[in-house]
Structure formats: structure tokens, C-alpha cells
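The next part holds the structures, each set out as C-alpha cells.
Derivation of every value follows stated rules applied to the coordinates shown; laboratory data play no part. Everything numeric in this text was worked out from a predicted model, so none of it was measured. Cβ atoms are built from the backbone, for glycine too; each structure is taken alone.
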Structure P
Amino acid sequence: MKKRTFVTQKQIAKEAGVSQTLVSFVLNGSTEIAISDDTRQRVLDVAKELGYVPQAAAKSLVHGRSNNIGLVLVNPHYQVFRDPYIPNIITGLSNVVRSSDYRLMVEHINDYNGIMTIRHMLKSGEVAGIVMTNFQMAEQVAGPLIKEEYPIVLLEKPEGILAPAPSVGIDHFSGIRCATQHIISLGHERIACIAYGTPRDVHLHKRIKAFRDTITQAGLTFEDRYLRFGHYEPERGYLAMQSLLEETPRVTAVFGMNDLMALGAIRAILDAGLRVPEDIAVVGYDDMRFAEFINPALTTVRAPEVEQGQIAGKMLIDIIENNPISELQVMLETQLMLRASCGAA
């Protein structure tokens, strides 16, 4: 017997010559964005001609709500899935979502029209609730939805109009201060920083400020010539360290704001004929799985990202199902993992 196949919104979009997002808006009867009558009718005609049936929507009628949970990545960088953060969040979320008979959807949005997708996903019932990253960019949309009590959990401590929102964050500023204080306690005064992103990253500059303030509070001076940006690539971490080695006087310690930057730095130091930590100490951040197995083993800060995903998923499902919640805003602590690369293991 020939296996039956279902028509997808992607097929409709291709046949109608429009985007898949626009097809979704039309088929769900959304009025959130302006769509011409001709375009709307063309999409509906193509859907009818192809025999489109909204399978997921039909299933959700059984429960009176969708069984989808959305993870919304707002303006993610292009290496988002090579960096460990989002994969760790997805691991934690998936464990909770599957065990509660929900499905996880991941949505990327990069501009205002995309941000409106959040409103559409919730108001149309496409998802029962969402977990959201980088919510400051979307606060004008997310804020009213939270006030209307749509289920939304934020993956960072909220501020401004979102301050009362449910959230699960990690105290990265405390982690950065702890790592920097440890480097200073070892007697280092010329400390470089290789930031993981680009100079345009607002969140990254907040972390750089925490690093800089910690140095200043210790009575030391941080010089801008000891700051580099890794642009999310370990190769750029390598090149950043190479350029730092050209500075005089040479730094004696380097803080990589993620483990990939630290890994690139170690390789550059060793390739230059220097030793880690005897000539230059290196500290990373994240505690990726490889960190304790490289040579020398990497001193780093462990951030409980899988746990963050798990707690956010459990909180969101409790909100959806009207279960009691003991704490609506959770802040998780980091842990400094002392190993050989800093010279104090």
C-alpha cells in the first residue's frame, strides 16, 4: 500500500511563491501583519488545491490546547548551535518536555516581523507556551503578552517592563567576578580578556564590564589594548592570543570568556614556544566537556545550562497546566573549576 503523505506549509509556500511564515499567518487567520487580499486568497487556493490538512491543530483539539512548546531564539548569532549554550538548554528542555508529553519547537527570529511571530504563535494556539532568549529585543511584544498571562518563561533575569516575568537565569556576573578574582589572587596584574562575541554585542559588554570592574576594585588597571573579541570562533581566539603576544609588556594571564576562546589561546601560547601556566595562565568559562581532558586541563567556570533548561521547562509546563509554582524567578549559581591551566590546581 502506498504510504500517505501530508501537505506541508513549506510546499504551499513554494507553490504560492511566498514565505512559509506568511503561509502560517494566512492559514491561522492572523491579522497581526498586513497581507493583501490577493496574496491571502492565493495561499488559500493553493492550500485547497494541494489538499492541506492542519494535522497538529487537529490533535490539539483533543487536549483543548497545543502540545507544542516553543524555544524562541531572538536574534541568535550565526554560530548559535556550535556554541554550547543553546544545545545545553535544548538538552535540559527536551528531557522535561518529552516526559510531560509535549513537543519542543525551535524558532529563530531576527527582526521585528519575526518578533511578531511570538504573538502569533501564542495567540493562534500554535504553541502552549514559550521559553525565550535575548528577550530585550522583543520586550515590546513579549511584555503585553506576559501581562495578558500567556505562558512565557525568560532565560535571563528580566528588567524594565518585563521585570515581573517568570525567569530562570544564571548569575554569570558572579562567575566572571569569581574567575577574575582568582586570577588576581595568583599575583597577576597584566590580565588580558578574549571576549567570545563581537563589539556590537550588548550583553557581552555587560560581562566585560564585570571583568573590568573586578580588576579596578582590586586596585589594578585594565588597559583596552589587552581586550580582544573572538567573534564566536575558536580560530579567532587563536588569532586574538597571537596579537596579544605582540603587546609589550606581555600579559601574564588570559581570561577567555568561553572555553573555545581559552582553547584557542592555549594553542597560540604553546605554538609561540611559551608554557601554560608557567609563562601565561589561562582561565575559561562554561566548563565544556573537553575542558578537563586537554593539556593542561582548563581552569574554567561551570555554568549549569542543562539545569537552566530543565527548570525553565518545568516552570513553563506548570504555568500552562495551572500547577502551583514555589518560585517564579530562579537564579542559578556558577562554580569555579580549578585545574592546571591557571597554575593553582
Structure Q
Amino acid sequence: MRCVITIPVEFDRYCVSTTYAKMLADMVCVRGFALDELLRGTGIDEAALQRVEDRVPAQGMLRLIRNALQLTQEPALGLLFGFQLKLSAHGFLGYAALSSETLGDALVLAVKYFKIRFGLLDVQLRMFEDVALLDVEPTLPLYEAEPFIMEAFMAGFAVMALNLLGQIPSEISTSWRMVRPQHGSGWLQYLPEGQVRYGANANQIRIPIRLLSQKLGLSDPNSRKLAEEQCKRELSMLEENESIIARVRHIIISEGQRFPKLDVVAEKCFMSGRTFKRRLQQLGTSFQEILDDIRKDQAIDYLRHTNKPIDEIAALLGYNDPSNFGRAFKRWTGKTPSQYRHQQEILSA
């Protein structure tokens, strides 16, 4: 019986603003590490980091975070990164929040357009009689990068409160699923210890309802309107791009190990092969890149969760020659399939 591993989340959909990738790269390089070493296996090059109006695919950002953690060996890197996230780092969304009338307006706006900046997390705002709950959950498995991302969000929220209110009200509290880190004392410079709880059942920020009506000092209706209009345009473009790439991935994945040719997928997308290639090029990708991303995802799942021989995995992924698979996998991850499997066995031991 053929074994097919289902990829639960389509990584291309959950992209991240290149601004954050560049900020992290700058932060690591200032510590004396080489940029090419940091970018290895991410699919991101130096030129891409300069295009801050673009977005980085989820896999590239997760790999960048893992590389940064491995190079620096700094356990508090997520907190340190988050402390750099002033509202201006969030582009037009940051400016729209800063020019909102009240804290509540700014939060509603931030939640509505959060995905245009950082698609690796899903943020939802729930209102009750006395309290507002900001729920924070990963949109896909974050693996080793999850502590970094959650701590960066915590610190970034603290910085946002300082930018908007000039202080962090003592009534705001946060709870997080992760175990309390040894470097948690770094939080104390921004947030009293009693306002942070670890080992909770949910990732959540609790804000008293009355605080949401607090006026913001830099409120400017005209600036807010202009900034939100730009956010709307970015969201519309993102959702349009997502729908095309998501459909291509769905068509490929639904074929199992019978990876379809470009013309077959183009026809199912109701395009000619030429139009299909041009449309993907406009989105900054190609059919081969999407196919390689799917193969990489499936290869990682096979290596992590099965004991299948590497030659068999290569065949399941459409490689007639296992050495070609080995070279491709090393290009994707910086490791051979054997090295990757061995590393995962050590981590899970």
C-alpha cells in the first residue's frame, strides 16, 4: 500500500514582510557573523533582503530564525529582536495604529491586517464585558523557531504599548503555553514579573475593556485613513496571490506521488502554459520552485516521521536517481538526508 504524507499547511500562504528578515539579519551580522552563513538554505539572497516591500516565504523565514539561533547561541534572541520592533517597523500598519483615535481602534486595526506583516501567527481579538482577549496561535508548525517567535511577539507587544501609551498599564497580563525560559528576566525592563505567566493553556493577552477607550496622543484621522487604505491594498494583493499559489499547491499535492507537469497544472488553473508561467513569475516564484517546496516538505516529513530508506523516499518524490535527491535536499536545507535524519534523532532522544 502506498504511503502518502499529507502536508497539513501550505507554507507559501504564510509569508512574512521582508522587513523582519532584514532586521534579524542585521541583528545577527552586527554580532560578527557572515551574512552568507546566515542565509544558507533559506532561499533568501542578499538582494532580496533589500526589497523590504516584498515578502519572505514561511519556510525561508523559519530557516533564517533557526540559522540565527544556531549561529548566535543566544537563547534570548527572540526577546531581543522583539524589543527592536517599534511601530515604524510594521510599515503602513504601524503608522495606521499610531494615528488611531483610541487603543481599541489601534488593536482592531492591527488584528484585521496582521497577516500582511507576519503570516506565521494568527491573532484574534475577542471582546467581553470587562476584558478583551488577544489570542495568539501559530498558523503552521513552527518547530524550533516557536519560542523565538512567541517571545518576539511578547516583546513587540510591550514596545507597541510603550509607543502608543507611553507605558504598559499594570492591569494588562499575558499567559503563554511555553515553559518559563531561563532568560525570562530580560522581560523585567519592560513588564513587571507578575504580568507574565508561563505554562498556561493558551497564548493570550488580557486587556481591561476600559483601557480600549484610552485616547492616543498622536491620533490623526487623515493619516490613519491613508495608511489603512494602503493596508487594504496590500491585503487584497496578498489574498489574490495566495489563491493562485494555494491552488497550484493543492493540485500538485492532490496527485500524490504522480507529480503533474506544468501544462497539466496550467490547464487546471484555466490558463495556457505561457500565461501560467508569466503569472507565477509576477508573484516572484515559478512552477519548479513550488514543486521543489512541496518535495522538500514531503521529504522532511518522511525523514522525521518514517523509517523509510532514503532511496525509497527519493523514488516517492519522483527522483529516479537518489543522488539527485540528495543534492536537492542539501540545497534546500544545508544537510544531506542522512545528516538531517540523524540530527532529528538526536533532538528527539
Ranked by distance in nm of label points 7 Å out along Cα→Cβ at positions 217 and 249, the structure on top of P, Q with the greatest value is Q
Comparing percent of Cα pairs over 39 Å apart across structures P, Q, the largest value goes to P
Working back from -13000 (helix-only ellipticity at 222 nm (-39500 (n - 2.57) for each DSSP H run of 4 or more, over all residues; to 500), computed), options P, Q, answer is structure P
Output -0.63 (log10 I(q)/I(0) by the Debye sum over Cα atoms at q = 0.15 Å⁻¹, for residues 25-104 alone, calculated) maps, among P, Q, to structure Q
Rg and Dmax of the Cα atoms in Å, for residues 49-232 alone, calculated, reads 16.1, 47; among P, Q the input was structure Q
